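I've put the structures underneath this note.
A short reminder: the numbers here are calculations on the coordinates, not readings from a lab. Since we're looking at a predicted model, the values are computed, not measured. Cβ atoms are built from the backbone, for glycine too; each structure is taken alone.
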Structure I
Amino acid sequence: MIEGKEVTWFPSYGAEMRGGTANCTVVLSDELIGSPIVTSPDILITMSGASLNKFLPRLKQKGLLLFDSSLIMDGRNRTDVENIGVPATDISSGIGNTKSANMVLLGALVGYTGLLTEMAVFAALERSLHGNKEKGVAANKKALVEGMKFIEDKKS
């Protein structure tokens, strides 16, 4: 929204919160969004083998799969999509915050696709982490930057 785009998100928790395949659908568009429900996404980011197995069949042909290669040994089950393994858990552990693996993957997504600017992602982070959560801004920014750096290093 910071960049003037339309955004919806639709989380799914339920009993899956305790180790299953919890997920969240995010729709980002230049046009009005009719529904937050997505049956066939363009991009899939997955952090577990169970989620990969459950959601990979839904990914569109020629879509993008980003997966945590620290936890998923082989995410390349489909040859009709672009597969990018990012050792997100290893990277986040290396910067002292294993809980930020998701932010490493977000940084990789931003770095690879250019869907959002680094400035907009940082601004959104600062807006969402305030008050007693403000101390998490620096750690999450570092994780985002490390994800972007991983992609940049991979491209060169």
Structure II
Amino acid sequence: MSVLSREDAKQTVDQLKTAGKTVVFTNGCFDILHIGHIRYLKEARELGDVLIVGLNSDASVKKLKGEKRPLIQQDQRAEVLDSLESVDYVVIYDENTPEQLIRELKPGIQAKGGDYTPEQVPEKKALEEYGGRLEILKLVDCDSTTDIISKL
């Protein structure tokens, strides 16, 4: 399983960059995996050699999405993400944004979904500090996790 601690993720990214690999980072809650997530992760992976997914911890999801979330515990969400062909590594973080994690890992590229503009990305400043690049991906037209939950 390729779910890494923050320290192991930092060492792994350093080794990959030393080997000349382009490291792509993305993040999210991924509470109920749906087609939008799958397409987004595949597109993010195509930007480089390795894709690392920063996964919001249960406590972080609760702060962001409310007391009834997440529906799926972080270890299970991490294992599901790790099983995807497009995902190379997963690292769980407790903060509301991955800004500090990006400062630690210093990936070459951060991929964000098309529901963001560059100005709306809180971690953009962290990327700029060391010369990382922000890529806004296509917005996938599908139900969001919140939409799926409301249908249930």
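Here are some notes:
- Given 1.8 for distance in nm of label points 7 Å out along Cα→Cβ at positions 104 and 136, calculated: source structure among I, II: I
- Comparison of I, II by distance in nm of label points 7 Å out along Cα→Cβ at positions 8 and 128 - largest value held by: II
- Computed -1.43 for log10 I(q)/I(0) by the Debye sum over Cα atoms at q = 0.19 Å⁻¹ - originating structure among I, II: I
- Of the structures I, II, the one that 29 was derived from, the read-out being relative contact order in percent (Cα under 8 Å, 6 or more apart): II
- Label whose coordinates, when percent of Cα pairs over 14 Å apart, for residues 64-111 alone is calculated, return 64 (choices I, II): II
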